[in-house]
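Read-outs: derived from the displayed coordinates by stated rules, not from any lab. Everything quoted here is computed from the prediction, not taken from an experiment. Cβ atoms are built from the backbone, for glycine too; each structure is taken alone.
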Structure P
Amino acid sequence: MTTATAPTAGRESGIGYMVQSAFWFAVMGLLVKLASAQLPTLQIVFVRGVLTICFASTLLAAARVSPFGGEWRLLLTRGLVGSCAMICFYAAVVHLPLAEATVVHQTAPLWTAIFAAVVLHERISARVLVALGGAFAGVVLIAKPQLLFGAAADANATDPADHGLFAFVALLGAVLSAVAYVTVRRLGRSENPLVVTFWLPLLTIPVAAPWAVPAWVWPDAWTSVWLVGIGASTQIAQLSLTKGLARETAGRATAVGYLQVAFAAMFSGVFLGTWPDASGLGGMALIVAALLVGTRR
């Protein structure tokens, strides 16, 4: 088999791919929420990795593309950093109020723009900075973190003494996500998107297995369906993310990722009966408006 290369640009819109990525990551989040009613979080991460690597391997075999690529050091970095970022985010969700963990994690596009400017020498336009700031403000309005809005503490929140520690863990996850995005952006110049998406589950599986296997819970029929959906939606989302980052500057592309929060809010209302309030609707509108500004040519 041979290693195919991905073009750095194409007629397809990189922004369009990033919108698809945000949508499918939101679908994945909804399915994770449903599956978590029965299964431990790290088991979901482990199963997601197993299913995703099966999907990725099938697509690689059909395309007759080697999974090892030409820049294995960068691929290994992408897999390890992405896996660690995921674990940090889940740890933050468990030990912090969900709103605070979400807001801290959504600083990742800001870090991505900074790292891409330093490492890849990509220019950050004023319009993109305005879009990033406006979209982040929209996330704050949707999530309404306790620190800013004075809401009652989440029942699953950690003790105040450890709050700073896990806030740092959440921030570390956002920074690691940014490093992963910049690495994907760099790999998009030379590697097939199928190869790039293959390496994340390849590293996630051994990282999650030591915690997932000892606490294994066999899923029922519906939860099994959710798990398959998690694997499929993750594969589509990662492919779209990789193609989008190959076609757009990192800051401009990852700004679109804020749409995931708006999609998640809508899904929560439709499927879980938890509709956003006026503040949440305003935040969704602000995200859309900011991205319309930031993605204009």
Structure Q
Amino acid sequence: MKTELNSLLLESTKIIESKLKEYMDAENGYGLSEIMSYSLFAGGKRLRPFIVLESFKLFSHSNDIEKALPYACALELIQTYSLIHDDLPCMDNDDYRRGKLTCHKVYGEDMALLAGDSLLTYAFELIASNDKVSDRSARLATACLAKYAGHAGMAGGQMVDLKSEGKINSYGELKKMHSLKTAALIKCALVLGYLAATDTPSEQVIKDLELYGENVGIAFQIKDDILDVTSTEEELGKPIGSDQKNGKTTVFSFMTMDKAEKEMKLLIDGAIDTIEGYYSADSKFRALVELAKYMIERTK
């Protein structure tokens, strides 16, 4: 990863971690807070909150990220809840996540289910109570999160994944599933950042942000499929080859490694073309452009 992007990600991660801790310390939750925090602070790149903050900076032309932080943290709560539920035996049945035992392996399936539910609902509380933005911004952001995380977005993608194992017949069908399951929250991150910057959003800007997020999200998933067969458990922090073991359809069901890498590049080039025009000519660092490049360069 390029040094400047790495430094920016590290700085963003520290800010997000601190704010998440503040939010979690404010909650007692009858013991659920401990279980929620186990997965919430189990590591991770915090890419989606980073995208929220960088989208905000792009459209607000300001580094004052206080308006965007509640939205960024809310999205990370959604991401964590989805991982807790994905790992459950009734879903992907994984024992490790980011090198640690998954939530249900430590606390039991019932507690993991409740922890995921609690993270999901707490996310909407954070968005709705963001007093740094207008009421209209908070309302639009609430609808945005519900849209991309719910049945028409991430959750719908998970359902398609579960019901279509062994039944996906083309790369187009696989791409549609990843558009929902993986790209939805990346699109959500971009739009949330934009909504923190303005409460009068442009339809064209949202379409462009969605296109960038779509391309980056699908490329991200292709890279995950590649890493699942080329990386090591130590580097990736979770079992290698789990997709094949679970009989999942991956990009390699329809193309070779060489073609998959070319498809990734095509998607990322499209994402860069879409977002680059929103940066001013004198921008010193175009974070979302560099992030798109990182998506296919990453090793975990």
Which of the displayed structures (P, Q) returns the greatest value of Kirkwood radius over Cα pairs in Å, for residues 182-221 alone on calculation?
P
Thinking only about relative contact order in percent (Cα under 8 Å, 6 or more apart), which of P, Q has the largest value?
P
Supply the structure label, taken from P, Q, corresponding to volume of the Cα convex hull per residue in Å³ with the calculated value 133.
P
Origin of the derived value 29, 22, 12 (semi-axes √(5λ) of the Cα gyration tensor in Å, for residues 54-133 alone; candidates P, Q)
P
One of P, Q was used to calculate distance in nm of label points 7 Å out along Cα→Cβ at positions 30 and 142, giving 2.4; which?
Q
Please state which of the structures P, Q yields -22500 when helix-only ellipticity at 222 nm (-39500 (n - 2.57) for each DSSP H run of 4 or more, over all residues; to 500) is computed from it.
Q
